[in-house]
Structure 1
Amino acid sequence: MILLTPDLRYALRANAISSAAAQAQDMRFDPVPVVKFFNPLGAGTWLATEFYGDDDTLFGLADLGFGCPEMGVFSLMEVQSVRLPYGMRIERDEGFYSQHPLSRWADTARRAGSIIHAEQLLIRAKSGAGPDLPTDPTHGTAG
């Protein structure tokens with residue numbers, strides 16, 4: 001599977017350029033994630049919003065499954081190089097779409113303890129079904 005199609009690369013680069021322009025003007029830039037990568041055999045999940053000009057560095061939210069998702073940079077080459085059992089690799093969620101900005105994802109994922117649980121909570125919150133988002137990560141996920 002190709003992790004970044006030309007269209008995704010373009011959207012991620014456009015966000016990186018917009019982010020740099022916003023920073024230069026001391027403005028806030030909070031885009032929605034463009035792409036989601038995941039480990040089909042584990043908890044690793046990455047949401048990317050920007051792709052830098054070095055053709056390797058992505059910015060977004062990374063969750064390696066230890067209960068503490070973090071915003072920052074990660075390497076496309078490293079994600080692509082992960083080899084899993086049975087010949088599997090990190091995959092792109094082809095059906096991923098979000099209307100929530102990265103800051104909302106990060107806040108929800110930190111409270112919920114993972115991007116996977118945050119996704120479930122954000123879907124439930126949008127539909128009006130389910131409880132409110134947890135307010136403290138020490139209390140686990142809602143639901």
Structure 2
Amino acid sequence: MEIKLSHTFLAVDDPDKALAFYRDLLGLEVRNDVAYGGMRWITVGAASQPEVDIVLEPPAVNPNMTAEDRRVVADLMAKGVFARVVFWSDDVDATFDALQSAGADVVQEPTDQPYGVRDCAFRDPAGNEVRFNQAKG
């Protein structure tokens with residue numbers, strides 16, 4: 001049996017700002033952009049990984065969530081601790097320089113980690129942590 005990642009969801013509170021970050025700044029391709037019920041879901045991904053999608057979705061859209069759940073999600077997003085996504089990069093330092101020069105919100109400058117990667121981190125416009133890893137070696 002083989003299991004592979006197909007897609008994952010990332011909450012964003014402003015689809016246009018999310019597009020500016022993920023498409024225009026990171027260079028991900030837009031694979032789908034669907035409006036429904038006054039909300040919008042945008043699917044993006046790396047051209048080199050056509051089998052893996054990131055769906056940028058409205059926050060707290062799950063119909064099973066209570067009003068309190070939605071408030072908690074909004075609070076966590078405002079603090080920048082609700083969600084994270086990690087990308088591989090072939091040059092973390094160049095990635096960092098490009099994103100910092102474009103005005104992205106820096107969380108961590110490039111750092112050699114004891115677990116075998118060099119990485120850096122930013123926040124997207126919704127507050128999600130966006131990390132970039134490069135294998136050391």
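Before moving on, here are some points about what is shown:
- Comparing mean count of other Cβ atoms within 10 Å over residues 32-39 across structures 1, 2, the highest figure comes from 1.
- Test item: distance in nm of label points 7 Å out along Cα→Cβ at positions 88 and 104 calculated as 3.0, pick one of 1, 2: 1
- Structure (1, 2) behind the derived value -6000 of helix-only ellipticity at 222 nm (-39500 (n - 2.57) for each DSSP H run of 4 or more, over all residues; to 500): 2
Where a number appears in this text, it was derived from the coordinates with a stated rule and is not lab data. Remember, predicted model here, so these are calculated numbers, not experimental data. Cβ atoms are built from the backbone, for glycine too; each structure is taken alone.
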